[in-house]
1. Out of 1, 2, 3, which structure matches -21000 when helix-only ellipticity at 222 nm (-39500 (n - 2.57) for each DSSP H run of 4 or more, over all residues; to 500) is calculated?
2. For structures 1, 2, 3, calculate mean count of other Cβ atoms within 10 Å over residues 52-59 and state which one comes out highest.
Structure 1
Amino acid sequence: MSKTPKTIRVAPETEQELIKLHGNTSNGGTEAAEAYISIRKYTISELKGIFSREELIGLIASLNGTIFEPTFAANNRMFAIHCEDAEIYEKCFSTNNANQLVIMAKILSLTSAQTYFLQQEISMWWNDDKRDMDAFIAKFV
């Protein structure tokens, strides 16, 4: 399969890591971009059935108005603490008939990829003008 050249912007730290791992940014960037698609697909399928509808609605509510930050999104402990705060200050889970402690335990059992892509999917949903709650939840329940 032929590949077309593309230009992307990366942080200097990312550039250095790509060079360290692959010898240059081109090979590393290509591998990272292509792997991302596969990892995302498999990870989203792994998330299916972990959270109930009510838990997902609480997670969606907890990320309302937040900015997705890839640097921290893979850290399940940070996401669990975020959910704890979302319940304390916004009652995001109890108002949706979900138990925040159960959700935190589930989040702490997620892999880094699962934690990352769950938050990214929610962020993408919030940024979609045609968002459909039922379609989103069906992807995960």
Structure 2
Amino acid sequence: MMCAFRNLTRENELQSKGLKIELVDHGIASRIDDTIEVNRALTTDMWEDLYASILEHELQHDSGMTTLKDFKLDIFQQHKDIFKFMYLNKNSWTVMKPISKRGEDWIINHTLLVVYGIIALPFIALAFL
């Protein structure tokens, strides 16, 4: 069963900011310009609290270029049950792709590029030793 926006204040906040929600069948959630993409599976009653937490997280992002604020928000904010959701919804793992295509546009997740770069540094250093 699908849960609707139960918090009318949140829905009004989205509209006042000129934002809309687009349900998708991949990833978890992502803010791209004036659209917040949300995995359709999050809208079920089972994930109502996680959905609210993730929506709040996405609302904290600004549209446009990734900033240090966005990076900190993505790295340090934790969501209860996120790994359980990912385990039960295999299509959500696409959230781990640093580069993806949306329509004709390429989307770059700068946070993941930095994280993957940090992970790769020791291996690159070892290659030159």
Structure 3
Amino acid sequence: MFVSAAVGLSRVIPVAPKRDDILGTWLGFSSELRDFCRIVLKSQGGIIAHSSDSGEEPKLYRIDKWAVDSRSQVTMRTSPISSNAYPIIIEGRATFSSLEVRIMGPEGGWRKEVALRKEALVRGRISSLEQSMQKLE
């Protein structure tokens, strides 16, 4: 009886995405919606652009190296490109359709939570909404 009860219990174990699954362009906002990020992940590195509602020029970063492990944890090593950019650390969690990352200063003095989605998906949703609204005009 114990065996049959144990067999009846099942647990879904999520599959971690592999590098190829999260290649591409991602868009997202910080949790307080004041910061906007665009991340392009390439097989070798990538680039990050960050802007805030403060009106300053976007900050640009090179992704020197990035990885995703078997537990869906993502890490990115970056270096500033633009003159207004400063050192940052990026780590978080990846799924097939989202990146939930923490962007932090190297000394841990500040931290931003950013939720990103695949750019193609976001653009597709925007297009669908625009088309639906145009039908009403």
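Taken together, the values in this text are just the output of simple stated rules run on the coordinates, not laboratory data. Values in this document were obtained by computation on a predicted structure and should not be read as measured data. Cβ atoms are built from the backbone, for glycine too; each structure is taken alone.
1. Values: 1: -21000; 2: -13000; 3: -5500.
It traces back to 1.
2. On the way: 1: 21.4; 2: 17.4; 3: 11.4.
Largest calculated value belongs to 1.
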